[in-house]
Structure 1
Amino acid sequence: MRFLRRRPKPQQYAQRWKELQGYCASRKTWPTAILEADKLLDDALKARHYKGKTPGERLVAAQHDLTDNEAVWFSHKLCNRIPNEDVRKLKKQQIIKALAGTRQALKDLGMLE
């Protein structure tokens, strides 16, 4: 029996990206934007069949296909710090850099135009 794999649909990723951008409007929801962006990127890595048990392992597997590894890792590390981070300490520049890195990674994976 042969299983058919569902192909990832870039329009679904574009819709989710648009939704998470709404969290950028308020400083209080910046952490949610970063967490959602990290989940979205991990879903894209899984859809592209990168191996690994954790998002970090999948990022390592994909690093040669990503054009801005530094920004992607910055975003992922920021996401991991968020549960312990005081929201008031987050800076706008950090959020912009993290989301820009994630967006570029999603483009590199063919999930965003």
Structure 2
Amino acid sequence: MIFILFVASAMAALTWLLGWWGVAVAALIVGFVFHEQGGGGWRVALAAALAWGGLLLADAVAGPFAVVSTTIGGVLRVPGFVVVLLTLVFPAALAWSAATVMAESRRLAR
């Protein structure tokens, strides 16, 4: 649990600094360091979803989050909550794939 919270904090900070690339950078680092465990896999994906969930929560408190998600959902012709779910699935999939590819690349390089 501490691992997930630490990685989520790092991903949130890197996302704030680098945009969505921060998730990929953090996942690649975790995959490199934890290559023996397969790069972290689902734990890194969960951390990424938690990180972006925290960022979404901060935005929801500070601004018109419901209006924005409903408007974007209307453009995509889906309910607003689907936009939020897709926003959490994207970093999870990105983090899982980056960490897994890095861990496997390091394993193959040995």
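Every read-out reported here was derived from the displayed coordinates using simple, explicitly stated rules and does not represent laboratory data. Not measured: the values here are computed from a predicted model. Cβ atoms are built from the backbone, for glycine too; each structure is taken alone.
Tabulated data for the structure shown
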read-out: Highest-scoring label, criterion being mean count of other Cβ atoms within 10 Å over residues 21-28, among 1, 2; value: 2
read-out: When mean count of other Cβ atoms within 10 Å over residues 45-52 is computed for each of 1, 2, the largest belongs to; value: 2
read-out: Parent structure of the calculated result -19500, given that helix-only ellipticity at 222 nm (-39500 (n - 2.57) for each DSSP H run of 4 or more, over all residues; to 500) is the read-out and 1, 2 the choices; value: 1
read-out: Per distance in nm of label points 7 Å out along Cα→Cβ at positions 69 and 101, the highest-valued of structures 1, 2; value: 2
read-out: Structure (1, 2) behind the derived value 38 of relative contact order in percent (Cα under 8 Å, 6 or more apart); value: 2
read-out: Which entry (1, 2) yields the derived value 1.16 for Cα Rg over 2.2 N^0.38 Å; value: 2
